[in-house]
Structure 1
Amino acid sequence: MRLKSENSLLLIVDLQAGLLPVIDGGNQAVSEAQWLGGLACELDVPVWLTEQYPEGLGGSEPRLLEALPDYRLWQKVHFNAHAEPDFAAALEKSGRRQIVLCGSEAHICVMQTGLGLLEAGYEVYWLSEASVSRRAEEACLARERMTQAGATPVTADMVAYEWLERCDDERFRLIHRRFLKPRASRPLRFY
């Protein structure tokens with residue numbers, strides 16, 4: 001169950017500007033999603049974002065969008081993004097079976113999307129430091145429930161190094177300078 005860049009997709013659920021001010025750990029979640037999203041783009045791992053009711057909750061956080069050179073944006077009405085027929089069809093067509101999942105709120109849209117993906121046979125990797133809710137306790141419970149359902153909890157660093165696989169090529173050197181080295185001493189909070 002090791003992550004492979006050619007089989008992965010990063011799915012960022014509802015990190016929306018109008019919702020983030022009331023989310024515990026929202027800034028950290030955006031920072032982690034920005035960082036992993038930028039790295040994913042360098043490695044040709046697709047990055048997908050969802051938005052729930054953007055008219056009321058605002059669009060995706062601008063800092064996140066600015067950091068991503070390439071992404072696909074989905075608007076949804078279901079809490080479970082995989083319940084949206086166009087989303088499910090596009091994901092199946094992509095051939096990507098390993099979904100690295102994060103966003104807000106962890107106990108609602110992120111968890112329901114993760115459960116839907118697991119039910120559909122995808123491998124789900126719960127990005128722990130970027131799956132957040134209004135109350136940290138709810139994010140913790142969502143992680144526990146997802147783990148019990150079959151998701152694998154991961155950190156952004158775990159994902160990055162698994163996608164990279166090796167340290168003796170130019171790709172690693174470029175990504176190390178741009179993404180890995182600057183992160184060496186950052187504090188993290190896990191949900």
Structure 2
Amino acid sequence: MFQVRIHGRGGQGAVTAAELLSVAAFLEGRHAQAFPSFGSERTGAPVVAFCRIDDRPIRVREPVTVPDALVVQDATLLHQVNVFEGLRPGGAVLINSPRLIEALGIAAIAPRGRALTVPATALALRHVGRPVPNAVLLGGLAALTGCVALDSLTAAIRERFPGGLGSANAAAAREAYDHVGAQLKEFARAQAD
């Protein structure tokens with residue numbers, strides 16, 4: 001079972017991101033579940049959403065405490081919430097930031113080579129015209145982990161947001177996928193040297 005925990009703030013689409021990821025898995029013929037956890041229902045308050053993906057039916061219903069991957073939609077949460085809590089050894093981390101991991105002050109705790117950043121808000125603004133990074137980050141997550149195929153993800157996005165909005169979000173997700181893919185290639189090259 002592949003488990004994802006998404007940390008964000010109210011209004012950034014963390015719950016929608018978990019749902020989109022689960023729909024992408026369904027489109028691939030897999031089992032998935034998505035659900036949120038939040039205390040305060042106001043814009044800007046910390047929100048956590050979860051997604052599980054498996055080839056077999058999923059019976060567990062509690063929050064993801066030992067994730068295989070983390071998505072952090074707002075880098076300010078890195079120093080406010082213990083987002084790394086329970087991360088499985090070798091787990092993947094994707095953070096919405098134009099800065100590198102080293103510049104975020106978390107290089108010592110982030111998994112080397114498995115923690116990357118993507119400027120998701122900037123990509124969302126350019127493609128969609130709104131600073132909602134959820135679909136963008138899922139494109140990066142697909143590249144980082146392979147948890148779903150990019151085509152399945154973009155189909156789920158277009159299904160949820162028909163018309164121009166879906167196409168714009170799908171394009172942003174594709175650009176994030178390419179951005180993360182380039183970072184992974186760079187890291188692999190550096191390791192080979």
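Rule-based calculations on the coordinates, nothing more; no lab input. Predicted model only: the values in this text are computed from it and were never measured. Cβ atoms are built from the backbone, for glycine too; each structure is taken alone.
Tell me which structure, out of 1, 2, gives 1.3 once distance in nm of label points 7 Å out along Cα→Cβ at positions 73 and 121 is calculated.
Numbers: 1: 3.3; 2: 1.3.
Computing distance in nm of label points 7 Å out along Cα→Cβ at positions 73 and 121 on every structure in 1, 2 gives 1.3 only for 2.
Kindly point out which one of 1, 2 the value 13.9 was derived from, the read-out being mean count of other Cβ atoms within 10 Å over residues 89-96.
Here the read-out was taken from 1.
Out of 1, 2, choose the structure whose coordinates give distance in nm of label points 7 Å out along Cα→Cβ at positions 137 and 161 equal to 3.4 when calculated.
So the calculation was done on 1.
Given a value of 21 for relative contact order in percent (Cα under 8 Å, 6 or more apart), calculated from one of 1, 2, which structure does it belong to?
Values: 1: 26; 2: 21.
It traces back to 2.
For the read-out distance in nm of label points 7 Å out along Cα→Cβ at positions 17 and 177, a value of 3.4 was computed from one structure; give its label from 1, 2.
Only one of 1, 2 returns 3.4 for distance in nm of label points 7 Å out along Cα→Cβ at positions 17 and 177, namely 1.
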